[in-house]
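Structures incoming, each one as structure tokens.
No value in this document is a laboratory result; all are computed from the given coordinates. From a predicted model like this one, the values you see are computed outputs, not experimental measurements. Cβ atoms are built from the backbone, for glycine too; each structure is taken alone.
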Structure 1
Amino acid sequence: MIETLFPLALFAFVSSITPGPNNIMLTSSGIMFGFNRTVPHMLGVTFGFGVMLVLCAAGIGSLILALPSIHVILKTLGSGYLLYLAWKLRKMTFNADPKGDNKPMTFMAASLFQFANPKAWIMAVTSASAFLPQMESIWLSISLYCLVFCAINLPCVSVWAGAGSVLRRYLAQALWQRVFCAVMVLLTVYSAVSIWL
């Protein structure tokens, strides 16, 4: 069993810790709202991705990605949302007031975003096809697979939100805020474009 779970754990770590739409959004949220207010966003990412893992392990993910029209719709939604986010990030403010206009992404919104995130679909389909443990009960196998992946995913995405909240302390000067906003906008636009590459 360990020879099956170790490659899954390694894939889960590498795919979850590397930059992507979720991690860029979590870093931005950590900067704008701090770590504590970003927790629902982090939990939503892991929960939504966990649901996607179940669907892909059950074979639905491969079917969705095999249909070109659905794949194009997912890519369009994902890149459209990222471009919208880049537009909002251009004037990122470090809002300490919880009653301000800007609000962190909710648990439900973060969960639903996973289904418009092509990187998440590719991670889920790849891991389900390559690393699903072979056990007598398929549902036990799927449960173990999802548990391992989500247990690794949540700390990885938390690192990005934590990095954002740490950076928040060092971005008090307006100049550095503008520089950081420009970098985040460029990374977000790159993520939106890379969906189509």
Structure 2
Amino acid sequence: MQSKLQSYIPENVLSQVLKLLEHDHLVVKIKNERKTRHGDYMRLPNGKHQITINSNLNKYRFLITLIHEIAHFEAYKNYGRFIKPHGIEWKRTFQHLMLPFLNPKVFPSELLPLLAKHFKNPKASSDTDISLALELKKFDEPNNKTYIFEVPLGSHFKLYNGKIFKMGLKRVKRYECIEIKTGRLYLFNPNAEVELLKDY
């Protein structure tokens, strides 16, 4: 696990992370990209606990996601199985576990103020914190995707699942988009990544 994890997280945090994972019944698996989640935690029927993390995350998002999932395990261990998945027990645990990592030796200076703000009240997904999500994406491998907020009004775009949409107006925070096939209205976060269709 040590050599496997080292290539996914910032180089100087390995010993701290391994300490958090010191538990006989906790298993970490690195998975191929899943579009709907960065990672997850589950208690297995055999009594063991499993964390999975997507392999395509940049090292800062990987670390945040890993600590997020370890917080689920710790909250379960300390408070039992009847707590809300992202309730106050999980939030406090996540804040406590993440605090030692929130420094310039681990994260770039441009991320630290956004992380400090985010961890005052952590959400179920860092993707819902638009400013943080956009800043984190700057450390991803380059791709041919466009952010929703960059798509011109009236233009067409495609999602990873092949569905095609027409760009609409911005509401307060999200963008209205019409699915071409069904005519249904969907709302998209500004940091959603899509494929712009220039010749539609």
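Points worth noting:
- Comparing FRET efficiency 1/(1 + (r/R0)^6) of positions 108 and 156 (r between Cβ atoms, R0 = 25 Å, to 0.05) across structures 1, 2, the highest value is found for 1.
- Value -8500, calculated as helix-only ellipticity at 222 nm (-39500 (n - 2.57) for each DSSP H run of 4 or more, over all residues; to 500), assigned to which of 1, 2: 2
- With distance in nm of label points 7 Å out along Cα→Cβ at positions 60 and 76 derived as 2.2, matching label from 1, 2: 1
- Once relative contact order in percent (Cα under 8 Å, 6 or more apart) is computed for every structure in 1, 2, the highest value turns out to be that of 1.
- Comparison of 1, 2 by mean count of other Cβ atoms within 10 Å over residues 124-131 - largest value held by: 1
- Structures 1, 2, by distance in nm of label points 7 Å out along Cα→Cβ at positions 84 and 188: label with the highest value: 2
- Identity of the structure behind -1.09 (criterion: log10 I(q)/I(0) by the Debye sum over Cα atoms at q = 0.16 Å⁻¹, calculated), options 1, 2: 2
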